[in-house]
Structure 1
Amino acid sequence: MMAAEVNAHGELRQLAEDRQVTRIGESVFANGEVNAETLELVMSVLERMRKAIAPLEVAGMRAVATSAVRDARNQQEFLRRAKAALGTEVEIISGQEEARLIHHGVVAEPAFTRGRQLLIDIGGGSAEFILNQDGALHGAYSKPLGAVRLWQNFIHSDPATPLELLQLEQYIDDKIGEAVTEFGSGDIDLAIGTSASASAAVCAIKAIPRENRDAAAGARVNREDLELLYRRLAPLSLGERRKITGIGPRRAEIIVPGVALLARALTRFGVDQLVYSSAGVRDGIILDLDARGVGIARLTLTEEQRGVVEGVAQKFGVDLNRARRTARFALDLYVGLEQLHVLPPRFGRILEAAAYLRNVGHHISATKHHKHSHYIVSGVELPSFTENEQRLIAVLCRYHRKSMPVNSHAEFTSLSEADRKAVLLLIPLIRIADACGRSEEERISKLLCRYDGGTVTMELRHKRPLDLELWAIGVTLPIFRDVYHREVTLLPVTVPAHEIVDAGH
C-alpha cells in the first residue's frame, strides 16, 4: 500500500506506506486457489491498510490484484472479501496493464527517460519485461516467471539439485525467447530491476543489510556480479542463504529462481549492467490516477457549489470574471504549494469559495470591506456547504487583506485548533491570488509554483506588463514568509497571445 500526493511537477511525496508478504500465489500455484489461511491473512492486512489510509482523506484510490488472483479458482470470493475489508473494489489487471503501470512509475525518475532500457519486474507469479525508449513504452511481455511460481515448479530439494537448476534455467530461456527476439540482444543500454528479488540481489552483492535496503535504490551491479551471486546461492541450503547479508528469511526461500531469472535475462538480452529502482506498480498507480485528473474534483468546488458562490457574488455586485480569475490563481497556489501546506483536499474548495466571495463587502462599503465580507458570508444562505465550511469561508474573506488574526478576534479564536492552523496557511494564498488579479483586465494567464529547498519560485506567465501585480504581490510576501518560513522569487515569463486564457469564458 502507498498513499502519496503528486505535485505540479509530477513528483511523489509519500504520505503512508505499508507492505507485507502474503504469498497469495503459494497456494494458488499448488492447489489452484487461495487457501483459507492465506485468505484470512490477506483480509487482515487489507483492513489494517484501510485504517491507515482513512485519516488521509485520499482523493482517489485504486486497488489491483495480479498474477496469482488471475489464476485462482476462488477469485470471486477473494474479490468480494477484499472489497469488504478495504472498502473499495479490487481490480484484477492483465499482465500488460501491470507492465504499463510499472513503466509509468519507473520513468518518473528523470534518469530513466533517456536511452534504451529493459525493465524487469519479478513478482510472485509473473515477471514483466518492458522496453523503455527515452521514457516511452515500446513493448511489454508478461511471462509466468514469478519467483514463487518458479520455486514451486522447479526447486523441490534443499539445496537445489543440478538437474533442478538446469531445468529452471532452460525454462527461463524458453519463456523469455519471444521478448529477446522482439526487443533484440546487445542494443539495450541498461536493465532496471524493480522488484523485491532485484532489491535482494543488489543488497546481497553490495552487502547492504536488509533493514537498510532503501539505500539500494539507484545502485548498479554488473551481469558478472549476478552470475557469481547465482552460482554462490545455488548450492546453499535455506539456512545458509538466510545468513547472507541483504536477503531476508522469507526472501531466502525464493531467491535462487529470482537471481537465476535476472542473470539469464541480462545474458540473453546482452545487457552488461542492472540498476535497482524502488519504484513499481504502486508508484505507477498513483501517477496514473493523477494523470487522469483523479482528485482534482476533491480540491475544487462542485458544479452546484460554484453555482451557489457565483450567485451570491453576483447578488452583491462582484465582478464575476475577476472573481473567477482570482479563484483560479488561488487553486494554482494551493496545488503548487501542497507539499508545504499539506492540507486535506476540502480546504482547496474553501479557498476557492473565499476567492469568489472576498469582495462582497463592497456592497456595504469600500472601507473595511473585508470585515463586511465576513459579516455577509457568515449570514447569507450557502446551500451545499456545511456550517463549518461556511464559517471558514467567511473567516478567509475577513483576512484576505489588512491585519492577520490575533487573540482578540473571536471569529478566529472560536475555530478549532486544526482549522486555525489551516486558515493561517491559506491567508497568504488568498492574498497573493487577490494581488494577481489586481488589474481589471487579465494580465497573468497562469501561476506556477516550484519549491527548491528554502525558496519558492512563483512563475507568472503573462503578455501585458505586470507593474501593478508585481507591486501588489510584493506587499503580500512578508506574510507568506512569516507563515511558510520560505523565501519567494517572482519570475515573470512572457507568453504568446494564443496561450492567454480568459478565465471569464
Structure 2
Amino acid sequence: MMAGARLPNETHPRCNVASSAHVLWSVTIIALLNMLVAPQVSAWSQVELRSYVAVMGAVHRGKWTVAATRVREGLKSAPDSALLNNLAGAVFFYRGETGDAESAWLRVLAGAPDDSLAAYGLGLASLARGNLAEAETWAERAMENGNVAACLLMRAYASHLRGALRDPSVPLPDSLAQARLGLAAAIALRQGDHRRALDSAREALLIRDTGRYAESSGLLMTFDPRAPLHCSQEPMSDALVRPTDAPSADPEVLWRVLGLKPSRAALARMGINAAGAMGDTSGERSLRWLADAIEPPDRPDPSVYGSPDRAAVPLWTGSPGRRVVALTFDDGPRRGPTERILHILRQYDARATFFVVGRHAAANPDLVAQMAHSGMEIANHSFTHPNLTRLNHRAVQAELIRTSACIAHITGRVPRFFRPPGGRVNDRVLAVAGSAGLRACMWTVNAEYSEHIGPQSVVQHVLSQVRPGAVVLLHNGSSATLTALPEILAALKRRGYEFVTVSELAATGT
C-alpha cells in the first residue's frame, strides 16, 4: 500500500495507554509556556494549536474517546492540517482504529508527500496487519527525512518477522541497544544458538525505563508474527520533553510515542525458551517468575506455583496443643518500618510472616530479600490491595500470580499462603487462589483497630486475646505496632510462647 491508496477500516488488538497521558500533557504545557516566554512564528494556526491542546487535555485524563472526538472536531476546521492528522493517526492507532489512523496519515501525505511521520505511521499499520514487506517499504520511505533510528528499527523488526534477517549483529544505533539485543536474542533462538539467545535476552532485560517487574512503555515488539505489536499500559517516562525542544506543539513527541521497543515479557519468554533448551533449570525458573510478574499467564503452571489445592480451607488458627503463636505483618514492605520490625524480631529471636503487597515488593526488592535472609516467611497480600471479591476471575488471578512471581523471583521461594486485603474473600476467590497453589490465611487476633488508638492499646489487645496456636494480625507501617512490638514479644516469651511462621503453624494442625 502506498500514498493515495485507501484501506478498509480494520483494527488491531486494542491498546490501553491512558497511563501515559500525563507525559503528553506535560509536553503540551511546556511547549505553550515556551511560546509565551519566547514568541516565535509558528508553523501552525491558532485553530490547530487549540485543537492540539484540547486533544492532549483529554488524553491526560485518560479519555481516549473524548480525544478522538476532539481531534475529529479539529479536523473539521482544519481538514488538511498535517499536525492534526498526524495527531489523529496516533490517537486512532492507540485506540485500535487502524483504518482511521491510516486515513489520517494518508491525508498528510496527500498534501505533504515528504512527511516522514505519516509514512512511519503507515508502516506501523502495516506491521499491525502483518504486512511485513510493506512495513519495510514505508520505513525506508520515512527514513529519507525522518527519525532514522526509529525507521531502522521498524525495518529490521519487519525483516526479522518475515525471516529475512539472519545476522544476530543487527546494525542499530546505541540509543536502541535494548531493541538490538532483543532482535539478536530472537534471531539466535531461531537459529538454535541458545547460549547467545539467553545472554542477549538477559542483557536486554537489564536496560529498562520502568521497574524490574513492570512492562516497558509505548508500542512494544512482541517478536510474534501473529501479533507483532502490543501497547503497554505503563507510563512513558522516556517520552518526557526536554527544555531544548521546539517552543511549539512538538511533532517529535509523536515520534517518541510511536517508537518501538521490545516487550520485557517477550524478552523473558525468549530467555525461558533458550534456558530450557540448554537444560538450565534454575535460569528457566527465574525467568519464568520474572515473565509472570511482568505479564501474568492465563493459567498458572503447577510446576512453577505448586499443585492446585482448591479444597484447602482458610487457616484461622493452629493447634491449641502447642504454645506457639504466628505473628503476621500486612501491607509492606515499607522503607523504615520494615527494617525496624526486622531488627526487633531478631532481638527476640522471633520468626514471623510478612504478607507483602506485590507493588511494594517490586519497588523494594532489597527489603523483601532482607526478610527472607532474616528467616521470615513471605506471603501474598495481592499486587495492588483491591477488594478481590469485586474482581473477575482473570483479575483476581493476575493480582495473586504477579505477587507470587515477584516474591519468588526475589527470594527463590514461591509463597504458599495469601491474605485477602481487608479479609474480603469468597468461594470464587478461594478457588482462584487454590489454582495458583495458595491457601488463605486469616487471623485469630486482629490488632488493626487498636493500632489506630495507640501502642498500649495494641499491647493490651494482643496479650488479652492471644492463645496457643493464634495467628496475630499486625500492620507493617503502624507506628503504634512498632512501639508495642518489643513489649508484646517480651511478654509472650515470659508466658512460654514460641514464635513460628504461618507455614510452621499450619504444619502443627488445627
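Determine which structure produced the value 0.45 for FRET efficiency 1/(1 + (r/R0)^6) of positions 100 and 276 (r between Cβ atoms, R0 = 41 Å, to 0.05), calculated from the coordinates; the candidates are 1, 2. Intermediate values should be presented prior to the final figure.
Working: 1: 1.00; 2: 0.45.
The value was obtained from structure 2.
Of the structures labelled 1, 2, which one yields 54, 25, 19 when semi-axes √(5λ) of the Cα gyration tensor in Å is computed from its coordinates?
The read-out comes from structure 1.
Taking mean count of other Cβ atoms within 10 Å over residues 196-203 from the coordinates of each of 1, 2, which one would give 22.2?
The structure behind it is 2.
From which structure (1, 2) was distance in nm of label points 7 Å out along Cα→Cβ at positions 116 and 444 calculated, if the value obtained is 7.0?
Corresponding structure: 2.
As an exercise: distance in nm of label points 7 Å out along Cα→Cβ at positions 132 and 332, calculated from one structure in 1, 2, equals 5.0. Which structure is it?
Clearly, the read-out refers to 2.
Looking just at FRET efficiency 1/(1 + (r/R0)^6) of positions 140 and 340 (r between Cβ atoms, R0 = 30 Å, to 0.05), which of the labels 1, 2 belongs to the structure with the highest value?
Checked 1, 2; max of FRET efficiency 1/(1 + (r/R0)^6) of positions 140 and 340 (r between Cβ atoms, R0 = 30 Å, to 0.05) sits with 1.
The numbers here are math on the coordinates, done by the rules we state, and not lab data. Here the structure is a predicted model, which is why all the values come from computation and not from measurement. Cβ atoms are built from the backbone, for glycine too; each structure is taken alone.
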